[in-house]
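Just so you know, all these numbers are worked out from the coordinates, no wet-lab data involved. Bear in mind that the values here come from a model prediction, so they are computed numbers and not experimental data. Cβ atoms are built from the backbone, for glycine too; each structure is taken alone.
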Structure P
């Protein structure tokens, strides 16, 4: 994307997909999006192409664009890769233990714990902030870019959490951070992998398999 306007449109569409406002399979009509965002079709078209490279949008011949739909087979494969990357990053973060970043992560953790008892609608942004800061703590830019891209694709699989699931998620965040602070690289890696895999169990129960889709 070369246009700043296309970047803004892509950010808004991405946020709508990850928030569940645009559901998997939903058509993304250029004219309608252009009206919604009060722009021409050109930045909308550029935004949709960029989101297609991220795996969030499918551009179909003669049918236009739609929010990507993922089978449980693809979802499982994506989660397996994300778990491995998150585990490696947590290991690196535990080795490097940069005080400023760990303090910032702890601050987000405190806000997340408070939100689980209050406003659950804050948790999506806080969760993204937690993982972004943890990625920075790993101090590997290549790994961070891979994780960010894959996180966007896997986050569209996860529904909004109820209070019990949110509490479990943030307890897992706390355990990962504690292992990182302690410098226990093996434990940090294990907990980070388990954190992602535990979400996969929910996906497996609620996403149709590829074979189901053919029935």
Structure Q
């Protein structure tokens, strides 16, 4: 899972589940949070899908709660959507001050939340869309007094829906990754190739990725 949908769980419960995974994995958890977007999944399970304003408002509070609980032993929070009163949170996570937090975001309000709380920002879209969002994130970081380089820029690339398939060839991989790197992306999460494309994945792992990291 890349980011977990906030509408499916109370943020305090999610934080408890996350810290359990952090312990059983000996500190290897990376926690991803998203506001939620796929309404049909909500309908099929009888889960309310809020209006956009409520959806984002709940998410803003949830991020604050998860961040606070993973950093503190006792948390009180009074919000419009969630309330915690002297909520004890022990044991804390293995990772200090907390596990890496990735926030999935596209719009300005969500990108400001990334600037305030995220260790990594994840998005998807065209090169032009990512360029614009990356610039907005830089501006939001400046607003809150944070170094933009502190936030990892992460891309989810749905290969089957992308403008080009990175697994068509090693040249295609380098071209697509290169174009997104030019607009600020430094972490790539790409769907797995088809079985007949595995040779390209192997070449990318052996040749392209070490060169990019260097």
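Below is a table of values for the structure above.
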item: At a computed 27 (relative contact order in percent (Cα under 8 Å, 6 or more apart)), which of P, Q; result: P
item: For Kirkwood radius over Cα pairs in Å, for residues 106-161 alone computed as 11.3, the structure of P, Q it came from; result: Q
item: Test item: distance in nm of label points 7 Å out along Cα→Cβ at positions 18 and 146 calculated as 2.0, pick one of P, Q; result: P
item: With helix-only ellipticity at 222 nm (-39500 (n - 2.57) for each DSSP H run of 4 or more, over all residues; to 500) derived as -13000, matching label from P, Q; result: Q
item: Distance in nm of label points 7 Å out along Cα→Cβ at positions 66 and 114 - structure with the largest value, from P, Q; result: P
